[in-house]
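What follows are several structures.
Each reported figure results from applying straightforward, stated rules to the coordinates on display, with no laboratory input. Note that this is a predicted model, so its numbers are computed, not measured. Cβ atoms are built from the backbone, for glycine too; each structure is taken alone.
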Structure P
Amino acid sequence: MERGIVVVGAGAAGLMAARSAGEQIGRPGAVLLVEGARESGRKILVSGGGRCNVLPAEESPERFVSASPGRLVRRFLDRWPLAAQREFFEELLGGPLREETESGKLFPPTNRARDVRDALQGAARRAGAVLRSGCPVRELVGVPGGFHVRLDGETIPAAAVVVATGGRSVLAPGADAGGTEWAAALGHTVRPTYPALAPLVGDAPSHHALAGVSTKGRVTARAGPGPSADAAVSEGGFLFTHRGWSGPAVLDVSHVVERASRAARRADVRVAFVPGTAWEEELRGRPGSRGSLSSSLRISSLPDRLVQLILATAGVADVSLSRLTREARRRVVDSLTAFPIPATGTEGYRTAEVTGGGVALEEVDPGSGESRLVPGLYFAGEILDAFGPIGGFNFQWAWATGRTAGEAAARRFSP
């Protein structure tokens, strides 16, 4: 049997890899795309509330999280810059991407995630790739001249393999994210995986009583002492839930809390609901002022119930500004600008949007996605040790690494 290219995993990275490899080879049937789940692109279909946040509006490589140096993350992303990705999708989807100015997110012209998945799947098929869904890979074995990809009752010979199996987040029935196990068996360093971009949880009844209350804030999370501490900061939507806290700003820092809890430590999480600089003066009030402290705080558009929790956390009664002591004023400002979140962990893979950890970037060539240890083996997408914040950045990573790996694998193919 002739050896072709096998792409394992038909998610965002795998679909892009299969399309890119097939287009470069130009020969129908040379690329086989196998997917354990019954339907391809599950994460595409559920992202953005069914709208699919295809890309971010602006580059932000410094916001990616990896145990590898940031320069390596940039090198992977630079292989297919954001502007070129946007142009590709606007052509593929037949119109300009819709931009949400406030969030910096880009959506498909139709606002339908299924249109994105279907367009990518169609592009892969037009490029000659064959898609087999509901077809889990049981084992990946290196053999002279290539690989054996073992399915249930069948072994597929391959000249090159692109592993795009993703992680354990948003795992579709039938998929198993087994790529990290194959990578480790073939000698790669696989950094411990963990749920990321997940809501936080903690035992805080007074907070849970505000479930459904939302606002904006700047969230910081820090674990460990000194300059080497694990830390993250994000600004945006903040939401109280029945079990804890969510919203984009919370999700973006949740990896710090998750890693701390796995090390039996507690991360310090704080929220600045308002900028701190003006509030010392604002809360001084004027002599004889009858305005209450709570009414002053509501001017900043903070929800009433949150204002009461802020005051309770500060241990300050809702008095008139004229009666506010210097010490009480300091405590209120601290509560407004460094409100403590008693998080003990995250909701885990059940609600995580991505998986942190994975194959070390140092062992993968960013110019091709090829393993530096096993010739002909390529990695793309979430299996690599890097993830970005909320806002289309993880699709940007998937598209870039998938295209790079697919094109490079095609160059190894010799019919």
Structure Q
Amino acid sequence: MDPEIARLGKATRRSPLDLSTVRGDRICNFVSDDERVLYDVAVGGPVNDEADRPTSFERAGPRERVFFDPKTLRVGIVTCGGLCPGTNNVIRAAVMELFFHYHVRTVLGFRYGFAGLVPDSGYEPIELDPDRVDDIHHHGGSILGSSRGSQDVSAMVDTLERQDIGLLLVIGGDGTMHGAHAIYEEVTRRGRPISVVAVPKTIDNDVYLVEKTFGFETAFSIAIEAIRAAHVEAKGYPNGIGLVKLMGRNSGSITANAAVAEPDVNLVLIPEVPFVLEGEKGLAAWLADRLTRRHHAVIVVAEGAGQELIDDEGNERDASGNMRLLDVGVFLKHRLSQALDERGVVHSMKYIDPGYTIRSAPANPNDSIFASNLARHAVHAGMSGRTGLLVGLWHGEFTHIPLGAVLDRRKAVDPEGDLWLAVLESTGQPAQWA
């Protein structure tokens, strides 16, 4: 991994931000290019052998010198992928930072994801200003809309050139990071002075080298309400079972965090930890034993868990190229009920899927703060002439991460880590399934 960030050229203009370079004068400071955030803060962690020094990332923040002339700069913003709480907060904070602090006067919002950068789509960009974004943070979704799927990179860069965009802010998840990187590479190939800066957006919290993504905390906070409902339903009937399916294609982060936050959960199933249905130590036997002892159970499953157990008839892919997930919630509802019937265990199962309720919600206060901070740091990075990066959080500090470093790798719940240990200790479920 090369943590260094590309730049369009030397930043020679004094920043219009009224900040200081002196510590102790009670004025907020610019960030020096020498400030770094360690990749590993543990003693004995990995180091860069060539330089014989710890691997580190650039610290994000406003620079004393900027690359672009704010008076002539035109900025574009695009939101891609699935809906996520906090997207409007990012848009609003970026526009406010550009207008009121950098004095940029032209910000274009490209509609419906990368499709809005392709003329054939017919989606004209809209002008964003403080009045237009004033109250959008109160609402879920994205004022710009979204879409999935790749578009012709050359056509997208043609649009950026035609619109004279100097800074493109890209908001999205894993697939969007690939798209942003492709735009960055094409811009670089053409030798155009266009900065491409990404803000990672996914409620799954699975972006590599990023401690937390915006929308994640809101997601598992709302998921808790579904878990509470499942618990009430389970306790309300003899041998009641509340089964909740949460989002998490490749990562069980929402599911695991929600279960620890709401300890009424008795069983957590995530993609990182395989499970089996049959046998003396399988899931069906565990559930029958649980009902015999406690007469109710609450099960929370991530959408990507147990896919290998379901008959796959189509191998279909969505517009982003991801394999379409089969519904593990419906599968478990049917198979577990069948297994309990075969064992003569009378039961009542209630199935809850709050997925789209979670995705479409506005951000909670913590996510609102976090999303806004990410947006401001993305603006600072772009104004300084940095490009081909995403802004993330690492060890509590905002950082610059090269887009190329996060492609084709995802963060996952560590089956030997602290979070999963907390799940096991909270639920009392088996650590492994025979």
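Some notes on this structure:
- Source structure of the calculated read-out (mean projected area of the Cα convex hull in nm², 21.4) within P, Q: P.
- Structure with the greatest value (metric distance in nm of label points 7 Å out along Cα→Cβ at positions 291 and 363, set P, Q): P
- For the structures shown (P, Q), FRET efficiency 1/(1 + (r/R0)^6) of positions 211 and 243 (r between Cβ atoms, R0 = 35 Å, to 0.05) is largest in P.
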